[in-house]
Structure P
Amino acid sequence: MLDDYNLLTTQLVTLWAVLDPIGHLSLFLGATTALGQTERRRAALLSVMFAFCILAAFSVAGQFLLHAMGVSLLSFQIAGGIIVFLFAVSMVLGDGAPTRPEVHQDSVLALAIHPLATPIIAGPGSMLTMVLLMNNNRYSPAQQAITLAALALVLVVMLGVFLFGEVIRRLIGEGGTNVLRRVMGLVLAALAVNMVLSATALWLHLPEI
């Protein structure tokens, strides 16, 4: 039970840092500016549902795709850790205002799929992280279910942030959002370094980090 609890805690922290619900609030509000309150709530719900499906599907199929391409998961973990680290550095050292993708207001459904579900929520970094967290060689189906549960919990929190976006933005302000983004970037950088060190330790048969 303790191992499962520790695994859930680790996965929650990792996914929270990667998905960064508070940091993505400004992107959500910017993408849904032209929508009314009811339409914005519907877009929030649909985007989170689609993002969960995309991330869950990619986390399951991603490793089989790597195997078919002859890429070892250790190599992918090291490369992924480096990419996630660079992403984390941009969060810490960036201006705190991610670039907004260009949006065409066709319909709520289209907006929920793109750009909200992907690439705003289910972007390359989160897809990469899910593949690493669902490692078939290290985790049992029960442990992988814990990872999916952690993903669902973080996305539920993100949905709440989106639904109460205007209230949260007024409470913490732009400065608070920037501070939280940089702190999450620092945590994510440490997790990325741990990914690389853990994969290197396994490759060289060194004691676990």
Structure Q
Amino acid sequence: MLGWYEDHIFPKVLDWATRPLNRDRQHLISQAQGRVLEIGVGNGANFPFYAKSAVEIHGIEPGEALLAEARKFASTAPHPERFHLINAGAEKLPWPDHHFDTVIACLVFCTIPDYQAAAAEVFRVLKPGGALLVLEHVAHKKPGWRRTQRIIEPLWTPLACGCHLSRDSKTVFSDAGFDVSGLNQWQHPKLPTFAGYMLSGRALRPV
């Protein structure tokens, strides 16, 4: 029953809940260039946002049902031959070092089980000077709201299919070796405070 909920109900709820982020997602994805990796493509909702500068787009998704939807969506996207989608998790990426020009992390690091390992893998597969483009919701900067997030989290995480409210992804990316000076933190005005404190921008792998 839980698998059916994760595969068929929650993705539709998530698409509805994240509509206020569509403009931010489009701005993020349109910056991707060269050989691109998108972590956790879900049902492929980001695919229409890729510009021509993304000449080769690889995507991973651990959920088989979502991956099947993403493959159907990719077949109707502009230049569908660019898309190469596989069933995989982010903690052990099946590509060599320095393989990608751009990696996309869009509303996904909140759910990756071992997100520190995933950040290290993203750093490994990026070329020196490559960009990790980020749009994530993270732990709030205010202590009171961080406490609220931690209180809510035990109930929220199973209902939201593994989503965590209180992860400090900026620190995780910094610890993995990224230059995070291009990342900004801000409260989205159209999302609830406990789940709408955002991390966005460009983290670079140093040359």
If helix-only ellipticity at 222 nm (-39500 (n - 2.57) for each DSSP H run of 4 or more, over all residues; to 500) computes to -25500, which of P, Q did it come from?
P
Out of P, Q, choose the structure whose coordinates give log10 I(q)/I(0) by the Debye sum over Cα atoms at q = 0.13, 0.16, 0.25 Å⁻¹, for residues 24-127 alone equal to -0.40, -0.62, -1.55 when calculated.
Q
If we compute percent of Cα pairs over 26 Å apart for structures P, Q, which one ends up with the highest value?
P
Origin of the value 45, where relative contact order in percent (Cα under 8 Å, 6 or more apart) was derived from one of P, Q:
P
For 1.6 (distance in nm of label points 7 Å out along Cα→Cβ at positions 32 and 160, calculated) the corresponding structure among P, Q
P
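Laboratory data are not the source of any read-out in this text; all were calculated from the coordinates shown. Fair warning: this is a prediction, and the values are worked out from it, not measured in the lab. Cβ atoms are built from the backbone, for glycine too; each structure is taken alone.
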